[in-house]
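Every number in this text was worked out from the coordinates using simple rules, so none of it is lab data. Just so it is clear, the structure is predicted and the values come from calculations on it, not from any experiment. Cβ atoms are built from the backbone, for glycine too; each structure is taken alone.
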Structure I
Amino acid sequence: MSPSQVTVVAPATTANLGPGFDVFGLALKVPHDKVTMSTIPKGLKIEVIGLSAETIPKSVQKNTAGVVASSILKEFQLKQGVAIQIDKGILPGMGLGSSAASAAAAAFGLNQLFNLHLENKELVRLAAKGETASAGYAHADNVSAAIYGSFVIIRSYSPLEIINLKSPPELEVCVAYPIMPTPAHKTEKARSVIPKQVSIEKLVRNVGSAAALATGFSEGDIDLIGASMSDAVVEPERASLIPGYDKVKENAMSAGASGVAISGAGPSMIAIVNKKKANATKVTEAMKKAFESAGYSATAFVTTAGKGVHIIGNE
């Protein structure tokens, strides 16, 4: 018998990790969203509480969880409706997969609520639809990481093929972001600066870096992961959108980080740390100071790779 209510936790994620634009994603242990879904006679209702709740659309077609839920109800011809309460623990607009967490939670939660028996790849396909509400494009890197957990590679979008690798246990992730207003449809703006043509030299550099980074996760080599977080195509164009970008990278590396990159579309930046070789707290402090030297207050914290969306309660 299916439950009438289910509560799930969906993790923050960081995408790209440098060279893996729309291909690499990593789930983070913290922060996370908590999403509760309940069956109702008909229709869809969205409630948002938590961080910056007032900035998040409540209409079904503009909310990522709403888009996913609407698609699932239609595709599987479900006769009941759903009430969704999203408790935001992931600050929106920071490049930490806030919209993806809500989308992944909706796909996973409705799969449980209606006993649909869907595999993870199908959940990713459905969750990716929700990203069109915030990013204008159904990219799957964040939602894949949010559903599978740890590190993911989108090997192909058509057909959808996902590789899931464990993160090395000694890998820590330092996250820092400036306290600054982010424009509506920020991800769309960040995508608009991406060059339409790429030189062979830059392509070769990125393929090499991406292959080495994936190898680093496969072999548990944190130093190789960090050294491979080099993007010759997208990140150089997005750097100008992030105040103190160069100083953040410089400070993090000087403090012992293995590698640094923009998290998704930013403005968050991440540093990968091998905890056997460096102190992650010192790295986050150095990143925070770099943003502050650029004239912005900043938030910084240490986390690790996390597991995918999971149930914490049902009735």
Structure II
Amino acid sequence: MTSARNQIIALIEQDRIPPDKMRAALSITKVAPDGPSWRIFIDYLLLWLGGLALAFAAMFFIAYNWNDLGRFAKFGMMEGLIVLAVLAYWKLDKDKVAAKISLLMASVFLGVLLALYGQTYQTGADPWQLFFTWALLMLPWAIIARFPAIWMLWLGLINLSIILFHMTFRNALWMMFDSEMDMLWSVFIFNTLALVAWELLENKWVWLAQRWATRLLAVVSGTAITWLVMYAIFDHRQGDAVTALIWVFWLAGLYIVYRVKKPDLFMLAGGCLSSIVVVISFLGRHMLDHLDAGSFLLLALLIIGLGTGAAIWLRNVHREWSS
């Protein structure tokens, strides 16, 4: 089924809506936001900005007054803020955005408290342990809140833990790759599994139906596998057919899911970008050995041609979905 926006656009293009009635049609179908919609948007925007401002203000206040505040004052302030944020979530309507933002602030304050503990007592723990512990401790809040923003924070902490872990323990998992390749494979596998799980659970839990979250996971997953393929192209010691085959399967899965199952133009555009980057990298690796002007010109023309072809295909797909 086409969206209300596409239906209104089609009616306007067919001259079925008079010019003097266009604004009323857009307002009735909610395609153009009306006054109450703008007020709700501004209300949510100010709520988000206020919550984030309060969270960052607490961090900067402690950092700026580090030498003037005592140890117990710092811990008391952060613990008090966590308690207040949790109490706000408990008192407010659990389904309201304000309550969920309160729990998000509590999650941020928890990370500040852990950082404060590590800086005060100098435990000697590796950096990845801070973020992993933070993610582990805030996991119950993420489960209770049922809020995509908190889950994105949790997934971001896990990704950061993976990156810092591989920076600390080089060649710790797979000895056939170097540390950076190992890290990229871990990031790709984790985010791909998270994306698959999110898409499958979206049909069961309505609160997961936030396309920005799945798109963010797809961007991280696609960036990692594209980077791995580029490693395989430019470094023969690390290049193998397995990486290219996994990339092809990733592209095929992206096409099947977001072209047929769940139409999403953003996902298809990401697949086109990854394909262009890999193709140009492969051709550049074999054409620029002598660094002649003709090769650069040919590559530039190929980039223009591939980009134009991808744009035309995406436009045709969009028209097909809108018809």
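Compute relative contact order in percent (Cα under 8 Å, 6 or more apart) for each of I, II and report the one that scores greatest. Can you show the working numbers first?
Numbers: I: 25; II: 11.
Of structures I, II, the maximum of relative contact order in percent (Cα under 8 Å, 6 or more apart) occurs in I.
Can you spot which of I, II the value 28.6 was calculated from, given it is mean count of other Cβ atoms within 10 Å over residues 138-145?
Values: I: 28.6; II: 17.0.
Computed on structure I.
Hey, mean count of other Cβ atoms within 10 Å over residues 218-225 derived from one of I, II reads 21.0; which structure?
Working through the options, I get structure II.
Taking distance in nm of label points 7 Å out along Cα→Cβ at positions 18 and 90 as the quantity of interest, name the structure among I, II where it is greatest.
II
Looking at structures I, II, which one was helix-only ellipticity at 222 nm (-39500 (n - 2.57) for each DSSP H run of 4 or more, over all residues; to 500) calculated from, given that it came out as -26500?
On the way: I: -10500; II: -26500.
Source structure: II.
For the read-out distance in nm of label points 7 Å out along Cα→Cβ at positions 122 and 146, a value of 4.8 was computed from one structure; give its label from I, II. Mind dumping the intermediate values first?
Working: I: 2.0; II: 4.8.
Source structure for this number: II.
Which of I, II yields 18.8, 58 for Rg and Dmax of the Cα atoms in Å, as computed?
For Rg and Dmax of the Cα atoms in Å, the value 18.8, 58 is produced by structure I.
As an exercise: FRET efficiency 1/(1 + (r/R0)^6) of positions 234 and 282 (r between Cβ atoms, R0 = 30 Å, to 0.05), calculated from one structure in I, II, equals 1.00. Which structure is it?
Details: I: 0.60; II: 1.00.
Only structure II yields this read-out.
A value of 12.3, 41 was computed for Rg and Dmax of the Cα atoms in Å, for residues 50-113 alone; which of I, II is the source structure?
Numbers: I: 11.9, 37; II: 12.3, 41.
Only structure II yields this read-out.
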